[in-house]
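Below you'll find the structures, each written out as structure tokens.
Every read-out reported here was derived from the displayed coordinates using simple, explicitly stated rules and does not represent laboratory data. What you are looking at is a predicted structure, and each value in this text was computed from that prediction instead of being measured. Cβ atoms are built from the backbone, for glycine too; each structure is taken alone.
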Structure I
Amino acid sequence: MEDFKKWLQYNKHITHKVSMDNASRVKRALSILGTDNIASYSLEDLETNDSFKVLSVSVKSQIRRAVKLYLEFVDTQS
């Protein structure tokens, strides 16, 4: 997650605090999905997950955004 946080700060011009928040949201998505890897289908899996469905609209939006940023980060690493 450290590389992800640094990538957010340098490539997306996101502050340290916000990058930490995004890393935390990715970890939350991983926990909800019961996996240790975010993949391209993870957003679809989140949407159908009962634990995700009960979250507030704003929290779901924040998690979706963090996952999208993480997927973008992964794409730039390959």
Structure II
Amino acid sequence: MNTVVIDGPTRDKLLAVGGTVEIRDESGALIGQFTKLTQIGKYVIEGEWPSDEELDRRTREGRRFTAAQVEERLRKLKESLE
């Protein structure tokens, strides 16, 4: 992964906004997004966890996907974010 070093005032601006921030150039063109590292991996889990029996049932009856199908789905998701 490449690294871009920013100055203090830019860092302060990015961190002050919170959440995900769009990074744009002076013409308004979207360059990318910034998300604070501390926000990565946070999930809110609502409701109850499924029982072991429910997980077994889902495994038996659930849809299965090949590696190629998963890769294609991920590729499409990535394209939709660009």
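Across the set I, II, relative contact order in percent (Cα under 8 Å, 6 or more apart) reaches its highest value in structure I.
Source structure of the calculated read-out (helix-only ellipticity at 222 nm (-39500 (n - 2.57) for each DSSP H run of 4 or more, over all residues; to 500), -13000) within I, II: II. Largest in mean count of other Cβ atoms within 10 Å over residues 19-26 among the labelled structures I, II is structure I. Upon calculation of distance in nm of label points 7 Å out along Cα→Cβ at positions 35 and 59 from the atomic coordinates, which of the structures I, II produces 2.9? Among I, II, the structure yielding 2.9 for distance in nm of label points 7 Å out along Cα→Cβ at positions 35 and 59 is II.
Among candidates I, II, the computation of Kirkwood radius over Cα pairs in Å that gave 17.3 used structure II.
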